[in-house]
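A.B. asks: Below, each structure is written out as structure tokens.
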Structure 1
Amino acid sequence: MFIVSLTYIKELDIVESYLQEHVDYLKEQYAKGFFMASGRKVPRTGGVILSNIKDKEELMDVLKKDPFYKNEVAQYDIIEFVPSMTSKELDFLTL
């Protein structure tokens with residue numbers, strides 16, 4: 001499992017110009033079962049994606065399709081982790 005932290009490296013007006021394409025991309029990844037949660041950072045300096053893709057290389061292949069990535073709007077920091085404890089609602093995440 002991965003946490004992907006996006007940090008905008010362009011002005012918000014440029015981010016906004018790619019936002020709908022980015023949302024469409026996210027919806028596509030949800031439909032494929034690759035993403036579990038996503039949203040904006042507060043303050044609005046980027047976003048966060050929770051991905052259940054098992055392999056970092058595969059995740060990078062998916063992220064490279066993001067309009068934010070392709071248009072160099074955001075920097076991507078990836079944290080891999082293995083959930084070992086969760087709330088009851090998220091028990092399915094533990095191995």
Structure 2
Amino acid sequence: MQLSFTAPMWQWAARQGDAWWFVTLPPEESDVLADIPLPPRGFGSVRVRVTVGATTWQTSVFPSKEHEAFILPMKKTVRRAENLGPDTLVEVTLTPVDV
């Protein structure tokens with residue numbers, strides 16, 4: 001199963017000077033992940049393999065009540081390698097690992 005979508009990258013500031021960057025999965029893709037019968041993982045996360053541009057890495061997506069969707073953390077190394085900045089539209093290909 002492979003999901004592809006484009007969504008803006010946004011910043012969440014946990015505390016002064018500590019910023020985390022995310023991409024929110026669209027509702028349809030979030031629903032697909034929510035329906036996968038997987039063993040429970042921390043915070044309801046789903047392990048995924050992600051490709052953005054020429055960069056591929058493995059991480060987890062997490063359900064967000066605030067966004068009513070899964071959110072994808074964007075590592076600094078990926079943001080730099082792909083020249084991604086605030087509100088950049090990010091083309092993402094995502095594959096659940098444990099399916």
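None of the figures in this text is laboratory data; all of them are computed from the coordinates on show. This structure is a prediction, so every number in the text was calculated from the model and none was measured. Cβ atoms are built from the backbone, for glycine too; each structure is taken alone.
A.B. asks: Matching task: -3500 is the computed value of helix-only ellipticity at 222 nm (-39500 (n - 2.57) for each DSSP H run of 4 or more, over all residues; to 500). Pick the structure from 1, 2. Working shown, then result.
C.D. replies: Details: 1: -10000; 2: -3500.
Source structure for this number: 2.
A.B. asks: Consider the structures 1, 2: one of them gives 41, 27, 20 for Cα extents along the principal axes in Å as calculated from the coordinates. Say which. Could the numbers behind the result be given before it?
C.D. replies: On the way: 1: 41, 27, 20; 2: 36, 31, 20.
This figure was derived from 1.
A.B. asks: Hey, another quick one. Hey, mean count of other Cβ atoms within 10 Å over residues 23-30 derived from one of 1, 2 reads 14.4; which structure? It would help to have the intermediate numbers written out before the result.
C.D. replies: On the way: 1: 14.4; 2: 18.9.
The read-out was computed on structure 1.
A.B. asks: For which of the structures 1, 2 does the calculation of distance in nm of label points 7 Å out along Cα→Cβ at positions 7 and 87 return 2.9? Working shown, then result.
C.D. replies: On the way: 1: 2.9; 2: 1.9.
Going through each structure in turn, the value belongs to 1.
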